[in-house]
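K.L.:
What follows is a set of structures for review.
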Structure P
């Protein structure tokens, strides 16, 4: 009888170990423009990821969130207090699991793209801080940081950006994005999936009036994914505007959020900076709105061929840099978000066109187009013309759903793709596109 019980117990243990080992492992990346973003807008998802099996959670904090104070006040800089608040919040969530005892944080120095970072590891979490200047809501920066911002770096209005503590300097937007890419590659080792949690930039899904730092940090990961075929999945979050949305979290989730935010704000206050525990911030604790975009199952073999094309258009709005090449920048945005991430014609409607050309033939079978994200300039019908020197074919795009339409056709060699606008919404003044994909 004892032998049977022992065998039964061993079978249960082996089954449990086997079932644990076949669960896909996830690297969950939380993109925080400021040190309090994930606590307010992305929790309790962060809590659930920290306590999930085979999960590592990576927190990347891009700006100091210093509101132009830089490294002030002397002796008690605001950005240090916010960093400490974020660090304590992560440790709080790690230690909520079945009464875990506190652990020692492991801090090491790592180098990515010739930039040194402190890698702060606590159980299954890792945190990095860039400490770049707060860019202000509109991306124009603050006087205390010489009006520097991520927005200006991305749009080439400044050539370099330094951290507020002068420990890091990036010489271009490309320098910054490459550094982030190498950081993610390093942390992804031995993990099956990468899931990016970042701000919503496609305003067809909301998130109007968002902070410029939220938007630009999200664009970093979208650009890396789309230009380098990284196969990331995304959770895109609505931020400030959710304060006025109906509460959508249950009591257990609200308890987690309140605890996390309480630890964050108490630590900020302990570091001689004003606490953010107030009615305005606390309204977000009962709300979390996001949408998920899963990776393409064939993403490792499906390269977006549009990225290598030369682009021309019937017209373009040069005054706002809404030029034709923006449809292959890997950024799915546009007015009222990132104006310079889309193509907008010069007051054209029906018969406007955009064309992609290749010097050498590509082999393709599908074209996706993404409409401008604003609510007024919308395409309702469009045609696709593809061809080469040997033949030409014409197709109709599918019905637009959430601003996206596609055409599938027999796989063939082509040297050009032309999208022609056939019909637009009544309120359209300048037709255009946010992005084009070709596979």
Structure Q
């Protein structure tokens, strides 16, 4: 087991040169415009919205043109890190907040204060919580694009049939563990045999499992995985046991469709009444489920309104030395957040707070809810140098709890031991 863990940890700490071959990015021009090479891994529906903003930028800017290269999520992080390390990366790249922290720790992101000032990036107009991901003192090492939490989507028709909707069409239950299970029991009674109240991924490394567990962990007082100086594991045991035990109970009943390999389709098809997934699914759900509703992940223990969320970040790699390419990349950063109403159509909460009050934004379903959540986010602290930690260490331990292989107490001990091994490696 330790040998396997060594391999896992090595994959977190090392930048593999075998993960892909990339040619050197050249300083070419297109019709006298400087080309800014941008990489991103947005292969889902949100990629279409992102690329539309790129298209609009290219049509409007006379000095720069952005060329996009798209990679699969599974390959992207290694390719980006390898490219930057080998001076063969892009001028601009998208990174999730967890991977951004890895890049930052390895000094792979350019400090933006000067170039941001020269192009006029208005940091004071951006969501301070999202900005906290990239801000260190008075310096900035990336430009956040959004906040994207997981929420509780529900099928109004099924909940109405079960008698668990209030007069406003919101789910109605007592905000306790027992109250939520009673709510699910009522739904289960109106579901056909072989169908379950909740659609949630039952495979390891799913974002939804992580977002849901960490939200409940935070609501119970948990904060981060390590102590403040990263010298030892710092999991809040009481919060871990409370949140992990409750999520395990949902799998054990089961209230969740077992071995579900396409949980969003399970929900869309009406074979589940509730789906915990990200706001990025909003457009897909709205187009296929007219009776869609959404609420924040419920807190069943106290009045704390705390949620976990992710943030996409645009970074200029530290390998980009040409001032013109730095300026072009920063110009696109500014443009993106000036035109992120289009990005909001993907479901993400734009970082530009001016958008939050625009009529076109507020007319989109659930955006007031999403914006409220975006102001109550607790990111994993500290995040530095924990790239891949969830996918490779925490997720397997949590999945063993969900499947009943380990008790929550045993899972806590295993995960704590694995985190310590990671620090000692």
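A short reminder: the numbers here are calculations on the coordinates, not readings from a lab. Computed from a predicted structure; not experimentally measured. Cβ atoms are built from the backbone, for glycine too; each structure is taken alone.
K.L.:
Figure out for me which of the structures P, Q the number -8000 belongs to, where helix-only ellipticity at 222 nm (-39500 (n - 2.57) for each DSSP H run of 4 or more, over all residues; to 500) was derived from the coordinates.
P.N.:
Label of the source structure: P.
K.L.:
Given that Cα extents along the principal axes in Å, derived from a single structure, equals 67, 53, 36, which label among P, Q identifies that structure? Present the calculation step by step, with values, prior to reporting the outcome.
P.N.:
Working: P: 74, 71, 46; Q: 67, 53, 36.
Derived from the structure labelled Q.
K.L.:
When mean count of other Cβ atoms within 10 Å over residues 176-183 is computed for each of P, Q, which one produces 15.1?
P.N.:
Q
K.L.:
Given a value of 1, 7, 12, 15, 16, 17, 17, 9, 3, 1, 0 for P(r) over Cα pairs in 5 Å bins from 0, in percent, for residues 144-303 alone, calculated from one of P, Q, which structure does it belong to?
P.N.:
Checking each candidate, the match is P.
K.L.:
Identify the structure, out of P, Q, from whose coordinates FRET efficiency 1/(1 + (r/R0)^6) of positions 80 and 408 (r between Cβ atoms, R0 = 41 Å, to 0.05) was calculated to give 0.70.
P.N.:
Q
K.L.:
I would also like to ask the following. Upon calculation of mean count of other Cβ atoms within 10 Å over residues 32-39 from the atomic coordinates, which of the structures P, Q produces 19.0?
P.N.:
Q
K.L.:
Ranked on distance in nm of label points 7 Å out along Cα→Cβ at positions 128 and 336, which label among P, Q comes first with the largest value?
P.N.:
P
K.L.:
Let me ask something else. Consider the structures P, Q: one of them gives 4.1 for distance in nm of label points 7 Å out along Cα→Cβ at positions 200 and 272 as calculated from the coordinates. Say which.
P.N.:
P
K.L.:
Now a separate question. The value 2.6 for distance in nm of label points 7 Å out along Cα→Cβ at positions 96 and 352 was derived from one model only; which of P, Q is it?
P.N.:
Details: P: 4.7; Q: 2.6.
Considering all the candidates, the number was obtained from Q.
K.L.:
Relative contact order in percent (Cα under 8 Å, 6 or more apart) was computed and gave 14; which structure, P, Q, did it come from?
P.N.:
Details: P: 14; Q: 26.
Label of the source structure: P.
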